[in-house]
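What follows is a set of structures for review.
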Structure P
Amino acid sequence: MYEIDAIDRQLISLLQRDGRMPYSRLAAEAGIPRAAATARVRSLIQHGVLAIVAATDLMFLGYLVRTILCKVEGSSRRNAARHLAALPEVTYCIIGAGAADLQLEIACRDREHLTEVLERIAAVEGVRIAETFEFLEMVKQSYGWEVPPAKD
């Protein structure tokens, strides 16, 4: 597992506030050389700890957004999750513990596309759709939270 230290945590926190912060300012605020800030951020991205993206409200862009709860029967949850995560309409896929084995968020152009995607989801071996939850309004979407300190 990739280990991050206090400086990495500080860089993550700064980038959560402003993902477009220049490396020179990141370095100054973290108290490290610019080259070190650049190398650390690139390493965090390379190791999958951090991604710098433009977050969008899919509903504002006209997509139908749904959460799909799935049960997996007679198949590996991880295997089913990998297949489902490969679908381009799936914006996130998690393996959970509880009433649903998998939770997906999907974005579709229209109801016809939604029907097609639901059929592709149901066609994955072992997957049974337990519930479809329709998004009516995005009230909050947050990507900034306190970065916990390292465990001693």
Structure Q
Amino acid sequence: MIKKDQMIGAGLVLVGIFFGVMTSQFSMPLTAEYPGPKMLPTLAVFGLIVCGIGIFVQSTLKNAKEKVFLGKDGWIRGGLTFGILVLYVLGLKYIGYMISTPILLYVLATLFAKGRYTRLVPRIVYSVSFSILVYLVYVQLFKLSLPAGSLFQG
């Protein structure tokens, strides 16, 4: 029987590999002098893969019995999240960070509300303000660039 943590670990490794392939398609090289926009996604991919392997191995070595992992709703929500992240990567490529990220955060905040009523304005404020904060840290503080989107380049 496959344990929940084994599925999560394997899933993290697969997601890490998928996004690693997508990140490798960024046109800017990753160099020591200027790591560029590939640095943060590459670090995240590395973290996903390492953590996924660790979770899988730890769960395999543990001999505890587990309850049912996910019901139908959980699988649907997981599949939707994966699809949304794939669309986000495509959005980064074509319409850039400043448009894609607030949309992603808004959609995920709505999805993870699990049907509870959440007000529209706080979700919009969260999505926009978090996107701006990441932009300021990444671009202003670290002096790196974020994807502008191919539709907006000359």
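Taking Kirkwood radius over Cα pairs in Å, for residues 43-82 alone from the coordinates of each of P, Q, which one would give 12.3?
Q
If helix-only ellipticity at 222 nm (-39500 (n - 2.57) for each DSSP H run of 4 or more, over all residues; to 500) comes out at -22000 when worked out from the coordinates, which of P, Q was used?
Among P, Q, the structure yielding -22000 for helix-only ellipticity at 222 nm (-39500 (n - 2.57) for each DSSP H run of 4 or more, over all residues; to 500) is Q.
As an exercise: log10 I(q)/I(0) by the Debye sum over Cα atoms at q = 0.16, 0.18, 0.19, 0.20 Å⁻¹, calculated from one structure in P, Q, equals -1.06, -1.22, -1.28, -1.34. Which structure is it?
Q
Computing distance in nm of label points 7 Å out along Cα→Cβ at positions 11 and 59 gives 3.6 for which of P, Q?
Details: P: 3.6; Q: 0.8.
Corresponding structure: P.
Given a computed value of 0.15 for FRET efficiency 1/(1 + (r/R0)^6) of positions 27 and 91 (r between Cβ atoms, R0 = 25 Å, to 0.05), which structure among P, Q does it belong to?
Working through the options, I get structure P.
All of the numbers you see were taken from the coordinates with simple rules; none came from a lab. On a predicted model such as this, the values are computed, not experimentally measured, just so you know. Cβ atoms are built from the backbone, for glycine too; each structure is taken alone.
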